[in-house]
Structure P
Amino acid sequence: MSPPPLAGYTIGVTAARRADELGALLERRGATVLYGPAIRIVPLADDTELLTATRSLLTEPPDIVVATTGIGFRGWVEAAEGWGLGEDLHAALEAATVLTRGPKAKGAVRAAGLVERWAPESESSAEVLDHLLATGVSGRRIAVQLHGEPLPDFVDALRGAGADVLEIPVYRWTAPADPAPLDRLLDAVLAGQVDALTFTSAPAAASVLRAAERRERLAELVDVLRCKVLVTCVGPITAGPLTRVGVPVVQPARARIGSLVRELAVALPARAVRVRAGTSTLELRGQAALVDGELRPVPPAPMAVLRALAASPGATLPRPVLGAVLRRHSGREDAVDEHAVETAVGRLRSALGSTALVQTVVKRGYRLAVPVS
């Protein structure tokens, strides 16, 4: 049987909520997962900002309510019940025109005993905004349930059209209580030990960039994310902080965790380097190689040598050149001697399960055993 599509790859998970679910889906497809929660969720019942916004809504009920996420809307209703404001909130929402951004928000609204008036086919905030502006909002009070971060473009456009907008900060984030796991994940990314990095919220993406900036390694991180690591985001809002600093991202067609994993399972193998060596086919994945379809884990230093050889299939790379490869890989400032190169090549042959795939060219160096046509 062929190995799973993500076997041999290491993937970083920055999510706080549903991190275990995302990690399990990735591991089911063969990935090694590193966790580094980039944010901490403020418990809704303890969130004084949400309580203040809810009381403002009850004092001056809205004409329109925009529900953006299912879990956020449910949490808001549950928090209001805990504060003894559940019935009052239900009455205010029932009297308003409720719009929902997607099916999960719609399900939460209906579970609360309410009925939405309209929902966009695209499940996007942009289409909700277009709908509101088209129907006219001047003089109307609109409550917008946020989904983890401010929506300045959305809110400013409504205010510019004459609406009185009340932002409901449901599902608010702060920095992680313990930054050590995130720091370890960033170290692994910068060391070339992570093949893909996943994001399920814009606050997490912004927090990762802030963490790197705090350590004075932001420029280095952005360079790595641009050139070496596949960055995947659950949707365009999540991708915002990354695209603003020039990091290319991959997104699924639907903003779902399952869709994100399926996108990764296609995109990562598509980036694999494939070469012929001897009578075998090699596919280089993260820290492993497929040799005729068999997954063979390869240690980091030998993998650096293999990638250098595969970048010039059939060409002989002198020992000093491979020594420079190992020096860059290890971050050493001093030169790597020939013995270290020979050791790395020996470990590479052992990892690949064959001595014939990497040939020694006497007094010159090493090459992949690429067939001569």
Structure Q
Amino acid sequence: MARFLIVVLPVASHLNAPLAIGQALQAAGHEVAWCGPRSDLRPLIGPDATLYPTGKRYFRNGGDTGMASVRSLWEGHVLPVNRFIRDAADQAVAHYRPDVAVVDQYAMAGALAAHRHGVPWATFCVGTLELTPPARELPEFDEWVRSQLTRVWALTDLPVDETIDLRFSPYLVIGLTSTALTGTTPLPARCVLTGPALGHRPDAPAFAWDAWDPARRHVLVTVGTMAEHLARDFFQRILAATAPLADRVQVVLTASADVLPDPPAHVLVAPRVPVLELMPHLDAVVSHGGLGTVTEALAHGVPVVVAPIRHDHPMVARQVTDAGAGIEVSFGSATPAELTAALTAVLDEPGHRAQARRVGESFAAAGGAVAAARHLAALAGGHIDHCPTGTATLA
């Protein structure tokens, strides 16, 4: 059996997939240690799991879109957080000596630590921004991001190796989607698509099932964990859009009580919900376009109304609409009437649900967390000679 070190970012939305992969590795008999924020990880991995804490650095994104949002992501989060976790990641690799490091695509300090200590690493991609870059919408994206990678290399005294793109391991890249969404878009070398990694979530909150109306259809509305401060007006438009449907639709909306202090009777508001527990009972999801939420819905055959905000959200929205599994609307300007029309379409037109089920079937065939664990075990057991290794000290 092999030893794996999973390096995560201190961002709640980036934890579900590696948690599921870690569970699958342990179920197969492997040892798993973690490097990431203690406050987020310990409730998920339990008191006995090996944890190398990084501390936590918060990031609150603004309302930028396009390349402005990409620059904000890298300059405001990716680069600072990698400097923040670099020492902890290096110490974790040096002390634990894993057979394979499993690294969040943006936790490149983990990749550098593995590279520095001669340990093969695998990248897992929780989004699509880098995996299927927006060449049409943002033609300058790739060149600009590559210029930022030299700043990540500068976290050690290793010379920049232009043959290694730190976003994509030269050993194994795990994409949490399938070709039913990515289509024929070229993918990085040594990339496998496993579909979403879904597992047990020990921190899933309780849900007020006594308020659930089985006579109505159900819609989950969520903008993820990092955009609620941008969504007040969108939520108000959703309330107006669902008012004409209130006799047949019940809405579950994830938001803090101060955002929607007095919701109408057909809307249940909660700061968090047990998403995977709800999915089999839902008829539609309204999402900001985060890959995690969208693929969780499609894995259960639930069609999606996507209101993209920034980063990879527009690409995810386009992939969903190209697959016929949902409808895209404007987060900033869709009118209540337009939102009503989109919701009515995904609820009442059978084609969207049929295509959502087709995408979900492709996820099941790809294998999810179990397939990801199998690929990682193969990497741990194989002879790797195609990636240069070196030693360095931290800058």
Structure R
Amino acid sequence: MTGTTNADGWVRSWGASPQAAHDGLGSLDDHPPLADVTLRQVVRLSGGGRRARVRFTNEFGTAPFTIGAARVGLAASAPGAVRPGSERVLTFSGAPAVTVPAGAPILSDPVDLRLPALAELVISLHLPGRVETCTCHDPALDTGWTVPGDAVAATALPANARVLPVRALLSAVDLLPDTPARTVVAVGDSRTDGAGSTPGTHHSWPELLAGRLAPTGYVVNQGISGNRLLHDGIGAAVAARFDRDVLATPGLGHVVLSIGANDIGVSFAPREEHGPLAGFLGMFPGAPVTADDVIAGYRQLIARTHGRGAKVHATTIAPYEGAEIYTAAGDAARQAVNEWVRTSGAFDGVLDFDAVWRDPDRPSRIRADLHCGDHLHGNDAGYRALADAVDLSLFD
């Protein structure tokens, strides 16, 4: 597998793109403040390894916060439980506690822990003080919990745990594999994030792709629901976050761009000052863009990826007729972008998601059995169809 120089051997096995709490879907709005609580979160790895380190994040924080204690361990069968004997204490430059500066991430020290491919890892951290502004990923399709006080050492989930609706203060897990490996990073919007799939089942298409590539494949999902290529809105634009979320990935080998649907959908959506979409469209600032603008954005990301020695592939944009934002003009722009993706030769590979999802009797719509009911996002079967259609030889 081709990719960037990776002299130390680390590869990313799991990730979630950081966002500001106010810049997502609002899932944390009614949650109590994070103060003197333990966060327990479960992540499903892609490829396996023998050592692990965790990347915590305060990248959208307005003040420092302190991690008083942190542990990792393999998940047991009960929700939030840790398999006895697999627990490892995390340290930071040898210390059990650390203060994470505002605007910064922090890596734990590595721990020796044998982690098989597709393992579920439980990550617990105690926050002795208050987190003023939570950097998170919204929503979390895997359940997490908050527990009062310091419960990082508890192997069973305490009875007073409360569901945490976002991925909080946690952005990546890196592993040291037994043999050299490279990571595939999928970057996109809600269709990459897994919106519409069954929570807790790992049915986003990047996670399903990881299952196909296991045990030696490493796939990281850097989708953000509501995200766009060229303008901020729900999450920073892909063009803005690309260096942090994609190009800085340890062991980067391949990038899959699956972005542009919201750029087009929002730009061509019906616009009435007091219409039903007014509030929704207000979440997406910036001037409308054209198919040519999206293509120019792709060209920039291609150049930046190739500059790092990695390969870059693209998915075509799937249909969306039936969704509230649909217009015929928007669909024409979508098809123009897709034609360029398929025929330009600019990408190292093409994943034709449009062809997989479109209804042969009405190509501007998703097949009824593949969307979750909104004509926009996949269901479990829809995301399985996307993952199963990927030519795995692209990642050799």
message: If helix-only ellipticity at 222 nm (-39500 (n - 2.57) for each DSSP H run of 4 or more, over all residues; to 500) computes to -13500, which of P, Q, R did it come from?
response: P
message: Suppose distance in nm of label points 7 Å out along Cα→Cβ at positions 138 and 250 works out to 3.9; of P, Q, R, which structure was it derived from?
response: Q
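Coordinate-derived values only; no laboratory data. Remember, it's a predicted structure, so these values are computed and weren't measured experimentally. Cβ atoms are built from the backbone, for glycine too; each structure is taken alone.
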